[in-house]
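What follows is a set of structures to go through.
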Structure P
Amino acid sequence: METAVFKSYENGYYTFLFDNGEDMIFEEVHPRVLKQFDLKIDSSLVGKEFRVSFVEVFDDGDEDFLIYRIESLKPL
């Protein structure tokens with residue numbers, strides 16, 4: 001798990017700023033996480049710091065296709 005600040009949800013993408021200063025964009029969030037944290041609508045979550053666990057998801061049909069999916073969020 002890494003520490004990151006939730007920056008935004010726009011056009012289906014979730015953006016987090018990680019401790020190393022890099023933004024990371026996630027295309028998917030596990031439904032269990034979205035039940036706990038409504039990142040799409042709850043603007044009070046913007047600027048909040050979380051411990052983030054994520055996975056890389058590869059498409060078997062296209063080796064170059066990669067998305068990142070958040071598996072868990074824990075508020076700090």
Structure Q
Amino acid sequence: MKHIVPFLFPILIILFGLIIYKILGYEPNVYTILINIGLAYILSPKIKIIQKQNEEEEQIKWLFFKKVINKQI
């Protein structure tokens with residue numbers, strides 16, 4: 001999971017671009033690109049580095065996923 005997370009934001013941008021431009025039939029302009037990037041940013045996972053007593057821990061949190069995934073660095 002840790003290796004996939006950095007690539008999810010660009011993958012979501014491409015996916016939303018295909019949906020907006022091919023399926024909905026909109027032309028690429030500044031507004032559709034901003035909507036595309038905004039949706040991808042909101043729905044992509046957020047990574048936080050938490051300092052514990054002995055080590056640092058990485059937390060991965062999604063928008064609609066209640067459980068936080070903890071990984072040690």
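The greatest value of Kirkwood radius over Cα pairs in Å among structures P, Q is that of Q. 22 is what came out when relative contact order in percent (Cα under 8 Å, 6 or more apart) was calculated for one structure; which of P, Q is it? Attributed to the structure labelled Q. Here distance in nm of label points 7 Å out along Cα→Cβ at positions 29 and 53 has been calculated and equals 5.9, so which of P, Q was it run on? For distance in nm of label points 7 Å out along Cα→Cβ at positions 29 and 53, the value 5.9 is produced by structure Q.
Suppose you compute distance in nm of label points 7 Å out along Cα→Cβ at positions 5 and 45 for every structure in P, Q: which one lands on 0.6?
Numbers: P: 1.8; Q: 0.6.
This figure was derived from Q.
Looking across P, Q, the calculation of helix-only ellipticity at 222 nm (-39500 (n - 2.57) for each DSSP H run of 4 or more, over all residues; to 500) that yields -2000 traces back to P.
Out of P, Q, which structure matches 1.9 when distance in nm of label points 7 Å out along Cα→Cβ at positions 13 and 37 is calculated? Label of the originating structure: P.
Every number here is computed from the coordinates shown, using simple stated rules; none is lab data. Nothing here was measured: the structure is a model prediction, and the numbers come from that model. Cβ atoms are built from the backbone, for glycine too; each structure is taken alone.
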